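Structures follow.
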Structure 1
């Protein structure tokens, strides 16, 4: 098990690559995860633990598809959730239960979401 420190998102991504986990997060996801972890001084990276603790989703729809049963115990689709104006409620529900990291591109557009698994 490799536990070490990193100084930037590139080093974080390379560490994952050395462990055969380079596809765990997108390029933007590695940047967002590094920024989140960097808020903790002298954090140590344990690649396997991070793979177990965090998951990147392409957006709120994919996240909802994985957590909809826990959220509402119904078979409501994401489209129905949006149509009923409940998407913000779902986002709040997730944020109340775990860490949510927005993944942005160079234009600051949200291109994904990383959550701490719960």
Structure 2
């Protein structure tokens, strides 16, 4: 990489809005990094610097950035479709087991299997 004229971009970035932009970008970067580690999905930070002439020998820099933190997938729920099109949580083609609660006659408490 050759010599670059002028102040390094990182220095300019640190001076934008009296350092507020750099502070906010740093916080956003670490939020995205934590979310990426947590979700194992990619995240992004996009920075745009608009340079506008304001008069002879000066420019105005307007900075915008967008941080996209990945999110966990929402869980899915399985439903079965009945002949009439309604949604059912239990398979209408699967017979139901005749399960029931069994109360201990001596204690009145529910019995536990294996005890």
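For the read-out helix-only ellipticity at 222 nm (-39500 (n - 2.57) for each DSSP H run of 4 or more, over all residues; to 500), a value of -14500 was computed from one structure; give its label from 1, 2.
It was calculated from structure 1.
Looking at relative contact order in percent (Cα under 8 Å, 6 or more apart), point out which structure of 1, 2 has the largest value.
Working: 1: 30; 2: 15.
Once relative contact order in percent (Cα under 8 Å, 6 or more apart) is worked out for each structure, 1 has the highest.
Hey, mean count of other Cβ atoms within 10 Å over residues 24-31 derived from one of 1, 2 reads 20.0; which structure?
Working: 1: 20.0; 2: 13.6.
Source structure for this number: 1.
Given a value of 15.6, 47 for Rg and Dmax of the Cα atoms in Å, point me to the structure among 1, 2 it was derived from.
Considering all the candidates, the number was obtained from 1.
When FRET efficiency 1/(1 + (r/R0)^6) of positions 8 and 96 (r between Cβ atoms, R0 = 30 Å, to 0.05) is calculated, the result is 0.00; to which of the structures 1, 2 does this value belong?
Going through each structure in turn, the value belongs to 2.
Between 1, 2, which one scores greatest on distance in nm of label points 7 Å out along Cα→Cβ at positions 48 and 64?
Values: 1: 3.7; 2: 0.3.
The structure with the largest value is 1.
A short reminder: the numbers here are calculations on the coordinates, not readings from a lab. A quick note: this is a predicted structure, and the numbers were derived from the prediction, not measured. Cβ atoms are built from the backbone, for glycine too; each structure is taken alone.
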